[in-house]
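**Q** For reference, the structures are reproduced in the following blocks.
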Structure 1
Amino acid sequence: MKAVLNMMMEYNRWANERLFADCERVPEEIYHRDMETEYGSIHKTLDHILLVDLLWLERFAGRGDKYPSFDETITDTFKELKARRQTTDEELSRFCQESTEVGLTRMVQFRTVLDPATIEQPVGGAIILLFHHQSHYRAQAQAQLSMQGYEPQILNLMFFQRQTGLGLMG
């Protein structure tokens, strides 16, 4: 499982770098425009991803749920969000690299945000959930870019694997 998580972490970093490079081309007015999607603007969608990543890092460290709501925006500008994204990707990378196979089976207890309940899940499964969450909302941000006439770069996992050689079998 550790090899898969490390590959997914590298994919995650790669996809974030590509998506943020796409967003740098977008005027602020469009980047912050409410597009009537789940989180409104491109910025708020990307900020949501960051918030959830920070929430999971707190949970993994045993510090509980720092963010009780997904309605909170933790950054105001693209520049600030990009810097926090890079720092958080480094933290996630360190966490994945330092995790052991046994550590990935450790249970993490947390309170869900949308449908409040206290549940337990193995750390490894929770990290997979985190990466899936990022992919889901990166796709929304890409759709928002497309809706405004911008063509985002390919973020397909298979494309990443072919480009980097990570995760290819055989």
Structure 2
Amino acid sequence: MDLDQQIQALVDNAPQDGKTPQIVAVIAPALKWLAAQLRHSQYYILQTLDHDWVLTTLSNRAQPNVEKRAIYAFPTLKDAATGAFAPQDPQVMALPVPVTHILFQMVALDTVDSTVFFEMPGALDSATEVRREDVQNLIQSLLQQYVSAPAPNFNEIPPDIA
């Protein structure tokens, strides 16, 4: 599924409340731009049987009391299932998730500080970290532009209508 199809799926699956699909469409350029910075159109996310994403708490070596919570996004199922990050719990599985959906969910998951995207299959020693705060700021700037855009005035009749 390419990025446009992923965005369309987000819009189509948004609550049909008259606002949410339009808001998803407004923030779509930010999601596509961020997704284009990454190498894969989908990543494998470790999830529980209830489809809750598995969070990993990371500690700063220099400051042990500083922690952040991250989601790991793997390029292949093999990478998710093997190595140091492999789930030890049989109730955890790795499922593919479109990259734009991961970025979209990051905004909703207030318990997440960042997502670590492993880009090279078999090479889990280098990754791209996307901070939730950066995603939120980018989306917020698009929403502010959308809200501040003048609304069309349908009560004003143009002089050249005839």
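A short reminder: the numbers here are calculations on the coordinates, not readings from a lab. Quantities reported herein were computed from a predicted structural model and do not represent experimental measurements. Cβ atoms are built from the backbone, for glycine too; each structure is taken alone.
**Q** For mean count of other Cβ atoms within 10 Å over residues 55-62, which of 1, 2 scores largest?
**A** Answer by largest value of mean count of other Cβ atoms within 10 Å over residues 55-62: 1.
**Q** From which structure (1, 2) was helix-only ellipticity at 222 nm (-39500 (n - 2.57) for each DSSP H run of 4 or more, over all residues; to 500) calculated, if the value obtained is -11500?
**A** Details: 1: -19500; 2: -11500.
Only structure 2 yields this read-out.
**Q** Moving on to the next point. Taking distance in nm of label points 7 Å out along Cα→Cβ at positions 15 and 71 as the criterion, which structure among 1, 2 has the greatest value?
**A** Working: 1: 2.8; 2: 1.9.
Across 1, 2, distance in nm of label points 7 Å out along Cα→Cβ at positions 15 and 71 peaks for 1.
**Q** Then there's this: With relative contact order in percent (Cα under 8 Å, 6 or more apart) coming out at 23, pick the structure among 1, 2 it was computed from.
**A** Values: 1: 32; 2: 23.
It traces back to 2.
**Q** Starting from the value 0.15: which structure in 1, 2 was FRET efficiency 1/(1 + (r/R0)^6) of positions 79 and 111 (r between Cβ atoms, R0 = 25 Å, to 0.05) calculated from? Don't skip to the end; give the middle numbers.
**A** On the way: 1: 0.15; 2: 0.60.
The read-out was computed on structure 1.
**Q** If percent of Cα pairs over 26 Å apart computes to 30, which of 1, 2 did it come from?
**A** Working: 1: 30; 2: 36.
Answer by label: 1.
**Q** A value of 2.3 was derived for distance in nm of label points 7 Å out along Cα→Cβ at positions 87 and 127; which structure in 1, 2 was it taken from?
**A** On the way: 1: 2.3; 2: 1.6.
Corresponding structure: 1.
**Q** If mean count of other Cβ atoms within 10 Å over residues 119-126 computes to 15.1, which of 1, 2 did it come from?
**A** Derived from the structure labelled 1.
**Q** Still on this structure: Identify the structure, out of 1, 2, from whose coordinates mean count of other Cβ atoms within 10 Å over residues 39-46 was calculated to give 19.8.
**A** Of the options listed, only 2 reproduces it.
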